[in-house]
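Following this line, the structures themselves.
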Structure P
Amino acid sequence: MTDDRLTSRIRGALFASGLIIAAMAALSAYAWAVLPADARIAVHWNIAGVADRFAGKWEGLVLLPAIALAVTAVFAALPVLEPRRRHLWQSSKAYSRIWLASLGLLGFLHAVVVLGALGRGFDTLTMVGIGLGILLMVTGNFLAKLHSNFFIGIRTPWTLSSERVWEKTHRLGGRLFMLSGLVLLLAALFGTGRAVVPIVIAAIAVVVFVVVAYSFLLWRQEQREGNGAR
């Protein structure tokens, strides 16, 4: 039953992934036909939001759809490779939602790049902030619903060695992800694009430090309680 549920979720995610990748490919095909052969497409921006690297049509129009295809293949293959497959079955909804949120971000960023090349420019860092903010909030919402596994989630030596540590760490991590995503989204919508990069760096540093330290402290407490019970 659980195997059927995971298979059904994967099929649904594959179908949705196919639609996203097809839309990305269609946008690239349109831009390829419209843009001149020697077009230079912005593919990297500095902290001020100014484009500082440009690429030809192959990299600018093909790279992100190719990455999206590779990401889809990885997510589809992980359940076969996961040693704790039963846990992934139990996490099938969260797994598929995180998969599609990640792919949705790639599709969104691809649209920003291509539309910018077509002259319909946006504040790129603002768009990146919006996309990342939504991804963090979606991921945070489902993080606590992930059961322990070796591929998706907050995988420290201590979360992987204890179900209790995994659950509590992911509960806290989910809240931190959602808070970080909300702050980033609000900064992108109501602030300036220049605020996005510092907020992303600060959020990553704080969240990583807190969840790693928290998982270790929980594990050490569990060890002490176990030794005291003997």
Structure Q
Amino acid sequence: MNGDCRTRVMRLLAAILLCSSAALAQNVSLRLIASGLSSPVAIAHANDSRLFIVLQQGQIVIYDGTRVLPAPFLDIHTIVLCCGERGLLGLAFHPQYAQNGFFFVYYNDANGDINIARYHVTADSNVADPNSALILKTISHRDFSNHNGGQLAFGADGYLYAGTGDGGSGGDPSNNAQNLQVLLGKILRLDVDHGAPYIPPLNPFVGRTDASHEIWAYGV
């Protein structure tokens, strides 16, 4: 392809992208669906019509398409350390949630430590069992109150990915993100469908004695 042809192709692609962006912009709008919520920090869905809203102080509430239900889906505020940058920070539903009822949360406990825990819904699809907790990981986070991370998401591979903070202060003074023997400042990949220690066999540091096997990526 000569230079003139490449130029024409690039101009055509640019025009297509501009037109597509304009069309998308015409279809995007903002609409208030809920108000009066205290410190919402995350939203997740369970592949149905509901939205699950994470409140930092330790509750998850449901927006059912018309309103926020008055009773929380999950209330664990008595075990969650809030606030500042701490609290209940993340939520993800198992890919087979409709069959197994499992979902996962990320929170700071009374010591400030990070916990990744599994819970189970009850026979009432709008209420989870607060006593069903299974702690998958507890990560020490006591030196500083900030940089806790909190994002949870399932990948197409069926594994649970968790983004952890670097442990706090400014500039990662403890160099946690580069230290392969700690779980702070990392993206972890966990196999939640098998028993502890929940480590997928193909995680990049499996088999090494100088690194934590939960790590999928570091330096974050």
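Read-outs: derived from the displayed coordinates by stated rules, not from any lab. Predicted model only: the values in this text are computed from it and were never measured. Cβ atoms are built from the backbone, for glycine too; each structure is taken alone.
Say we calculate relative contact order in percent (Cα under 8 Å, 6 or more apart) for every structure; which of P, Q gives the highest result? By relative contact order in percent (Cα under 8 Å, 6 or more apart), the leading structure of P, Q is P. For Rg/Rh (Cα atoms, Kirkwood Rh), the calculated result is 1.07, so let me know which of P, Q that is. It must be structure Q, since only it matches. Sorting P, Q by mean count of other Cβ atoms within 10 Å over residues 46-53 from high to low puts Q first, with the largest value. Tell me which structure, out of P, Q, gives 0.65 once FRET efficiency 1/(1 + (r/R0)^6) of positions 86 and 126 (r between Cβ atoms, R0 = 30 Å, to 0.05) is calculated. Of the structures listed, the value fits Q.
Looking across P, Q, the calculation of helix-only ellipticity at 222 nm (-39500 (n - 2.57) for each DSSP H run of 4 or more, over all residues; to 500) that yields -26500 traces back to P. Each of the structures P, Q was assessed by Rg/Rh (Cα atoms, Kirkwood Rh), for residues 70-165 alone; the largest value belongs to P. Work out the source of 3.5 here, i.e. which of P, Q gives that when distance in nm of label points 7 Å out along Cα→Cβ at positions 118 and 198 is computed. Label of the source structure: P.
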